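Next come the structures, one after another.
What follows draws every value from the coordinates through simple rules; no lab data is involved. Computed from a prediction, not measured in an experiment: that's the story for all the values here. Cβ atoms are built from the backbone, for glycine too; each structure is taken alone.
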Structure I
Amino acid sequence: MDDQQFRKASDDALDSLRRALERASEDHDFDVDSKEGALAVEFDDPPTKFVVSPNSPVRQIWVSARVKSFKLDWSPGAGAFVLPDGRTLQSLMADVIGEQLGESVHL
């Protein structure tokens, strides 16, 4: 995957994730903000922020959430950024947001 392909794939993935998070935030207690190519998911109680950002040099999407860092690689077979355990970006975010809120979250 070259830089241009990575940029398109990561932009598409983050845009899709942003839309899913905005829909979910209507039913759950968190806010979504997008700036400078990254997404921030913010919680009021307790005050916490998760960050999702592309890392072009290594062609990964990085997620910082719940005192952990996750690095997702592009999977041509899945057509998505995935973790080694097979979870996609959206399923990872649903999991960590659900853990933060103590309730099931579907994206």
Structure II
Amino acid sequence: MVSIFNIAIAQTSQSNYLFVNVTTRRNSSETTCILSPGADVPNFIVHESVVAYRFAREMNATELANLITAGSPIPKGSCSATILERIQQGGLVSSRLRNNYKAALKAFLEQ
């Protein structure tokens, strides 16, 4: 079974956020950032997973609020600052993250 989740890694404007896709690791997966279950990662990561930067997308605060509602089946969790930084730094070096997202991430990190 393949699990797919999204993690916010940067605020790209006053109301937009950049999300990257976290999915089950496969033989063809990008391995720039590998996440294993543990205390530092969101609790929905239950087996070795990778950040699939090519599926990154922006969402605005309204779209996000509609997804994160009480009783929503969408899993929610948090990760440590160390893990978030690993994911962000991976985005800067990933060959699969679109250049406009890479530029937005870099600008966010330089604030």
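Here are the numbers for this structure:
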{"read-out": "Origin of the derived value 1.0 (distance in nm of label points 7 Å out along Cα→Cβ at positions 66 and 98; candidates I, II)", "value": "I"}
{"read-out": "Value 40, 29, 24, calculated as Cα extents along the principal axes in Å, assigned to which of I, II", "value": "I"}
{"read-out": "Value 18, calculated as relative contact order in percent (Cα under 8 Å, 6 or more apart), assigned to which of I, II", "value": "I"}
{"read-out": "Structure (I, II) behind the derived value -8500 of helix-only ellipticity at 222 nm (-39500 (n - 2.57) for each DSSP H run of 4 or more, over all residues; to 500)", "value": "II"}
